[in-house]
Structure P
Amino acid sequence: DDLRLDWDGRGRVLLKLGPRWAGQTCGLCGNYNANHGDDFLSGSGLVEASPQAFGQAWRINGDCESTHKHDTDPCATNPKRVRYAEETCAVIMSDVFSSCHFLVNPAPFQRFCRYDVCACGDGEQCLCSVLSAYGAACSAEGSF
């Protein structure tokens, strides 16, 4: 069980590595050094400011069209989705996940949820993905 790769069949991949891999990884998986402050370290040695910039920094095929055109909040460009996003993503901060809140900070997941639900053509599907990711993070920390 030194290396385990789980895929949910859609868009979520989880890589679990044993302790011998500490400090031996790079790229989108991070460097596995227990320092969350440098998780967005690019190949050039710079710490990127956002997940989008970090992902773009690790692109290996320059011929592929970038899906990241700008840093505009999708809720600003899709105002009709804002209320749905805010109401449905609030479940992350609710009692449903309260036993996990002290183990896994829910705030980033709620921000990602709002962003994804506003950006996604099928907001419900994206909501399920974010809730599943938070649930998996909670489970990995022993909650649930």
Structure Q
Amino acid sequence: MFLHMYRPIGETRLSYARMDGRTMVALVQFIPCDPIEGDPCFNIGWAVEETHRGQGKAREVVLAALREMRNGFTRAGMNAFWVEAIVGEDNITSQKLAERVISPPASKSTDKNSGDPIVQYLPLIEAQSEL
């Protein structure tokens, strides 16, 4: 798995990619958002190349990325951070992944920009969290 850290608009973003040769099989991105209860929070998003879907690649990369972040942040003295996934209510595949890997749904609401119904997942990842 490859990690790419970059700052397109002055904020650090983290992208984790699983490669098969020169083909990106799965990608997970973390973008900082407003802290919650004093702890950092990151929006998470993922994508899997079409021919690799249904093979557990997204689950594998999301878990590996969360473990890497937890371990790295713990070594740096940060003992907890939040992860927020916002999934379209019609995206059943991503909802299943989020519920298996991230957390039970925290809430349902409507996206402020599109007006589409969404499901929010919002776990606190701590140094001792089981992932």
Structure R
Amino acid sequence: GLICRNCHRVEGQGEGAVGPDLAGLGAKYAPAELLDAILNPSARINDPYITTAVQTNDGRSFLGVVTSRDDQRLRMRDAENHVVELAAADIELVTSQPTSLMPEFLLRGLTPQQAADLLAFLVSLKTPPAAEPASSP
């Protein structure tokens, strides 16, 4: 089955931080747009969720979504929602990727009824996510 909560939250519930909070999707997108986003996750990737590949000076490679970056370090979350933190001095190359971390063919293992139920659930999410609390200095 699908484990959407590994990457997504709904109204702050769930473990995911790799993908967007799903709250409010039903108010923002038509059912056909939601279905297309599930079937073709790489067709349109919103800026904070662009997949980034990082190669280090010692030959290691990481793929994920950058959560913060400054002169000292880069933090990202990989497809398993693990935090990866790298010192800027250890990074050789950072490149944006055209494909989403969200896997394609997600509906393949579902029955037509399960796929319809998933879409109905997403359409029912009308309330936008609560604003993130401001972090203290």
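All of the numbers you see were taken from the coordinates with simple rules; none came from a lab. Given the structure is predicted, the values throughout are model-derived calculations rather than measurements.
Rank structures P, Q, R by Kirkwood radius over Cα pairs in Å, for residues 45-116 alone and report only the one at the top, that is, the highest. Structure P comes out on top. Can you spot which of P, Q, R the value 31 was calculated from, given it is relative contact order in percent (Cα under 8 Å, 6 or more apart)? Computing relative contact order in percent (Cα under 8 Å, 6 or more apart) on every structure in P, Q, R gives 31 only for R.
Source structure of the calculated read-out (Cα extents along the principal axes in Å, 50, 37, 22) within P, Q, R: R.
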